[in-house]
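Listed after this line are the structures, all set down as C-alpha cells.
Bear in mind that the values in this text are calculations on the coordinates, not laboratory data. Remember, it's a predicted structure, so these values are computed and weren't measured experimentally. Cβ atoms are built from the backbone, for glycine too; each structure is taken alone.
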Structure 1
Amino acid sequence: MSTSPTCALPVAITMGDPAGIGPEIILKAFAQSPELTQGCCVFGDLPTLEKQLSLLAPLLIRRLAFLPITDLAQVGPSLGPQIPVIQCGESAPIAMGHVSAQAGAMAAAAIRSATSAALNGKVAAVVTAPVNKKALQLSGVEFPGHTEMLQSLAAQHLGLPISGLPVRMMLSCPGLRVVLVSIHVPLREAIGLVTQENVLQTFQVTHDSWLKTHGTAPRMTVAGLNPHAGEKGLFGDEEIRFIAPAIEKAQALGMQISGPYPPDTVFMQAHTAQGQQDTDVVVAMYHDQGLIPVKYLGLDNGVNQTLGLPFVRTSPDHGTAFDIAGKGLADPSSLLAALKVAKGQRL
C-alpha cells in the first residue's frame, strides 16, 4: 500500500529518458523551488545531467552544481545549490529527441536503482521523470511502462507473484482525482477487463491506499463503461453484470461508493463536488476515459500516483516531449506537483 513518506529520508527523482525533457525539468525544479527540492536526490546519468545544465545555465534563476554521491546519507537539507546525483548504469552519448535502446537502458537503470532504495527503506518516495515506452522495449524491458515495471520489482522484492500485488494508477489535478481499472492495454482488451473482480479490486486498492495515506476512507464515485452508463442495458450491459454488483459488494464491505454514473458527466460533476467535499476519487473503467478529463483540466499540474505499492511513487502527468527536448522550453510544473504529493502535500 502507499504510505506517507518519512521526512528524514531523501526523496528519489529518476532522470527519465535522457533523450526527453526529464533532465531539463529536474534541473528547472531545483533552480525554481529550492525549498521543495531540499532533501531530494537524482538517480540517473551524471554526464547527461551536466550536458543539460550547460545548455540551460542562461535560463536558470540560480546557479546549480552537482554533488556525485554513493551514500544516500549524504543527502541533507543544507546542500544549497548542489544537486545530489547517484550514477545509475553505464553512460552513453544520446541524441536528444530520438528513441534509442541506449536511452531506454539508462532510464531503466535509474528506475531499478531508485526502486531498490525505496524497497530497502533508504528513500521516502520515488518521483519518476517521463520515460519512452518504445525505448524501454528496445533496451529489453518487457513491461509497457513505469507502473508495471515498479509492480514487478516490488512483488519480486516481497516474494509475491505480480498478481499478489495489485496496483492502480491515480491521476490528480487540482479539483479532480481519477483511479483507473485498467492501464496500458488496447481498448478492446480494456473493455474485457471490466469484470466484477477487477472493478472490485480497484475499489479495494483505492480504499486501502487512501485510508493509509489520509487516515479516512475515500468517497468514491464510479463511471460507467457505456454511453449513459448503459441506459439500463440498452447500450450495453457491463454496468448491470459487472460494475453495479462490484459497487454493492464494496458497499457491503463498508466502502463509501456510488454509481455507476454516465461517463460523459461524472467527471464534471465530481470536479464541482470536490470543492464541496462530496467526493474524493472517480473510478474510471479504462485509461483514456480517466486521463482525458484530468489532462484537460490541469496537464501543467497533473500528477500520476501508483496505488498499491509498498512505497510512495509519483510522476508528472506528461510524456517525454521529444519535440521540445533540449530546447529549454519544458515546464517543470507537473514535476513540482509530483514532488509535493510525494512529500505528503495536497494539490
Structure 2
Amino acid sequence: MAGDIQNNGNPFQIIGASKVINRIYELIEKVSNSNSTVLILGESGTGKELVAKNIHFSSIRAEKPFIPVNCGAIPTELLESELFGHEKGAFTGAVAARVGRFELADGGTIFLDEIGEMQAILQVKLLRVLQEKSFERIGGTRIVNVDVRIVAATNQDLEEAVSAGRFREDLFYRLNVIPICIPPLRERMEDIPLLCDYLINKHAGRVGRNPIRITEESMRMFTGYRWPGNVRELENTIERLIVLKDDDVVTPYDLPEKMTGRSIPNLPDIEDDDTNPFVSGIDLNAALEEYEKRLILHALELHNRVKSQAAKYLNINRTTLIEKMKRLGLS
C-alpha cells in the first residue's frame, strides 16, 4: 500500500509498506505541524524531495508556497541572489530588483536540496536567516523579515564535512534539529513490487498504453538487483520498458544485463601445459551449451526479442534458432 499522508490535500505519495518506510510516515506526521527545521539525509535517488513535499503539504503551511532550491546546481555567485534577491544596480547585469526564493516562500516552506554543496560565504548568511528570520537583499539596506519553514537535504555526511572544515558546525546543528534518514532501495526490497505497480500505472497512463506485467522470474531479478541509483533508477527502468516494449509482458530477456547477470563469456585459451586449470578436466558439452545459450540470449536482448533479427545476427536460420531455443530451454 502507499503511505496515506494525504491531509490538507497533500497530492504526493510515498510508496511502500516496509518497516523503515512506516517509520518515515510516523516522523512526517509528527513534524509536519511544527516549525522545526528538518534535515533529510539519504543517497541520491531515494526521494528526499518527495519527503520534503509531504512535510509541507501535510502541514498548516500547505496553502502557502513550497519553494525548492538545488544548492548544488546553481553557481555560488548566482546562488546568493537566487536565495536572497538583489536590488537594482547591485552588480553588473542587475537591471531590476529581484525577489529571492526566501521571500517567495514567505508563509510556506523552502527546500534547500544538496545543502552540503553550499559554499562557506553563503553558509554564514543562511545561519543568520535561521537565527533571526531576516536578511538583506544583495545591494540593499532594508531588513526583509520572512516566516519560512526550512527543510534541507543532502546525500553527504555533514558531520564528516564539519570535521574536514567544509561545513560550519554551528549551521549543521541549526539544520539538524529533526533528522530524517531515507533508506536506500536495497534496504527495503519488499517495497519494490509496490513501487513497480505504482510506476507502471503512472507511466503507462502518461503515454496512453496498457500497463505492462512483470513476470515472477523478472520480479525476482528486480528484487535481487541492488539499485545503486535507488528509486530514480527503478523509475527510469520502468519507463524505458513501457516505451520500448511492443507487448505487455516483461520477461528476463527485456531486462538490462546488469540486472540479469547475463554476459557473453570469453572462450578460454586452452594450452597444453601443466599450469592451465582446464587440463584437469572440463565438461565440454556443458560448457559449449552454456556458451551457446548465452550467445542466443545476448542476440535476443540486442534485437528486442525479434527472433528473425537475432537469427540474422547469429548467421543462422530463424527455424534453427527456434529449435536451439527449445533444446536449451529458452522457449
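Some observations on this one:
- Comparison of 1, 2 - label where distance in nm of label points 7 Å out along Cα→Cβ at positions 103 and 319 is highest: 2
- With helix-only ellipticity at 222 nm (-39500 (n - 2.57) for each DSSP H run of 4 or more, over all residues; to 500) derived as -13000, matching label from 1, 2: 2
- Largest in FRET efficiency 1/(1 + (r/R0)^6) of positions 199 and 311 (r between Cβ atoms, R0 = 25 Å, to 0.05) among the labelled structures 1, 2 is structure 1.
- Each of structures 1, 2 was scored by FRET efficiency 1/(1 + (r/R0)^6) of positions 39 and 87 (r between Cβ atoms, R0 = 25 Å, to 0.05); the highest score is held by 1.
- Top of 1, 2 by mean count of other Cβ atoms within 10 Å over residues 175-182, largest first: 1
- The greatest value of relative contact order in percent (Cα under 8 Å, 6 or more apart) among structures 1, 2 is that of 1.
- Value 61, 40, 38, calculated as Cα extents along the principal axes in Å, assigned to which of 1, 2: 1
- With mean count of other Cβ atoms within 10 Å over residues 23-30 derived as 15.9, matching label from 1, 2: 2
- Parent structure of the calculated result 15.6, given that mean count of other Cβ atoms within 10 Å over residues 191-198 is the read-out and 1, 2 the choices: 1
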